[in-house]
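Engineer: Okay, got some structures for you below.
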Structure 1
Amino acid sequence: MMSLTGHLLIAMPQMEDPFFARSAVFLLAHSEDSGAMGLMVNKTVESLTVDRLYADLEITPVIPSARPLAVHFGGPVAPGHAFVLHSADYREAETQIISGDFALTTSLDILRAMAKGTGPRQSLVTIGYAGWGPGQLEGEIGANGWLSVPADTGLVFDSDDQAKWQLALAKLGVSPEMISGETGRA
C-alpha cells in the first residue's frame, strides 16, 4: 500500500469506536514498517480553548481572540501532549514539514508565536494523537473501516468542525447514505 501521509482518513459510517465515529484524521506519518500517526481534525475538547491553554502556560496574547479558538481532540494516545498542525508558512527548529501545505510543530514556541500574531497563517491545536502499529491501519482499511482522500487546507483548517467528515466524503463524490458497511467479492 502506498503511504497515506498527508491524507485524511474518513471513518466509515458503521465505525462504532466512540473515539473515531464520524472522524476525519489527518495522517502525519504512514509507512508499512512503522505504522501510522494522525490527528483528528473534526472533534474538539469542550472544556479547553486556546486562550485557556495560553493562561495555563502563562502566555499572554498580544491581541485577545475575538472568539474562543477550540482545542481539538487529536486522538486517545498521549492525551497530555499538544500538537499544532499548521500551514507550512511557519517554520522553526522543531517544525516537521508533512507535505507541501502542512507542517507540525510541538514546541511551546509556536504557541508563543501564535499569541504574538507571528505564528502560522492557519493552525489547529490538538491534544493527543491517533496511532496504529505496523500493518494495523492497512488491516482496518481492508476491513472497510476507513476511506482516504488527499487533504487540502480548506477542508482541514477552514471548514466547520461538524461538517468536515461529510465534506471529506463529498470530496470522494459520496454521501454517507451511499456507503455500505458490507464487504464482499463480485
Structure 2
Amino acid sequence: MKLQHLLLATGLLAIAAPAFAAVSVYGSSSARTCYLAAENHFAGVDSIAECDLAIGQQLPEHDQVATYVNRGVLKVRFKDLPGAIADFDRAISLDPAEPEAYLNKGMALLRLPDASGEAIGQFDAALQNKTRRPAYAYYGRAIAHELNGRVKEAYFDYRRASDLEPKWGDPRKELARFTVRQQ
C-alpha cells in the first residue's frame, strides 16, 4: 500500500485539542479540589491557587504527583505553557511511570514553536506507560509527526486514534485529508 498525502494541514486541529488528562485524587482535600478543577473545563484561574495550596501540604506521593499534573493542566488552559511544562516535569521526576504527565506535556509542547519533535517522545512515553487516553496520545503524536513531515506515520496514528475512539470526530476529520492508494 502506498500512502500519498494530498493536502498539507493548514491549521492543525490538535493545537487546540482537548487532550488534557487530569489524574484522580480522592477524599476531600485541596488536592481533590485541584483535580476537580482540572477535570472541569469551566474552572477559573483561581483554581490554580487551590493546587498551590495542595502542593504546599504533606500529601501521599500519588496525590502529590497527581496535583502537579492537574495544576499543569490548568496552567495550559490559562496559557502558562512554561509553568505547565515545569509541573509535568516535576510530576515525571516524582513518578517516571505517570503516563498522564507525559501525555499532557506532549500536548503542551505541540503549542510551542519547534517543539513537535520533543512531543513525539512524550506521546511514546505516555503510550508505553499505558495512558488512560491512548487515542489522545496517538492523535497528538500524529500531529507531531505531520509537523515534522512524516506523513505516513501521521496517517497511521490518526487512524489508530480513530479506531480507539470511533465517536471522536477530530481524528476522522484529519484522516479525510489523506488518500491511500494500493500500488
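FYI, it's all coordinate maths here, none of it is from the lab. No experiment lies behind these values; they were computed from the predicted model shown. Cβ atoms are built from the backbone, for glycine too; each structure is taken alone.
Engineer: From which structure (1, 2) was helix-only ellipticity at 222 nm (-39500 (n - 2.57) for each DSSP H run of 4 or more, over all residues; to 500) calculated, if the value obtained is -4500?
Structural biologist: Label of the originating structure: 1.
Engineer: Now a separate question. To which of 1, 2 does the computed value 19.0 (mean count of other Cβ atoms within 10 Å over residues 88-95) belong?
Structural biologist: Value 19.0 for mean count of other Cβ atoms within 10 Å over residues 88-95 corresponds to 2 out of 1, 2.
Engineer: Using the calculated result 0.75 for FRET efficiency 1/(1 + (r/R0)^6) of positions 64 and 144 (r between Cβ atoms, R0 = 35 Å, to 0.05), pick out the matching structure from 1, 2.
Structural biologist: It must be structure 2, since only it matches.
Engineer: By the measure relative contact order in percent (Cα under 8 Å, 6 or more apart), tell me the structure among 1, 2 with the highest figure.
Structural biologist: Working: 1: 28; 2: 22.
Comparing 1, 2 by relative contact order in percent (Cα under 8 Å, 6 or more apart), the maximum is at 1.
Engineer: Among 1, 2, considering only distance in nm of label points 7 Å out along Cα→Cβ at positions 80 and 112, which has the greatest calculated value?
Structural biologist: Details: 1: 2.3; 2: 1.6.
Going through 1, 2 one by one, distance in nm of label points 7 Å out along Cα→Cβ at positions 80 and 112 is largest in 1.
Engineer: Hey, another quick one. For distance in nm of label points 7 Å out along Cα→Cβ at positions 56 and 152, which of the structures 1, 2 scores highest?
Structural biologist: Numbers: 1: 3.4; 2: 5.5.
Structure 2 gives the largest value of distance in nm of label points 7 Å out along Cα→Cβ at positions 56 and 152 among 1, 2.
Engineer: So, one more: Where is mean count of other Cβ atoms within 10 Å over residues 72-79 largest, in which of 1, 2?
Structural biologist: When mean count of other Cβ atoms within 10 Å over residues 72-79 is calculated for 1, 2, structure 2 comes out on top.
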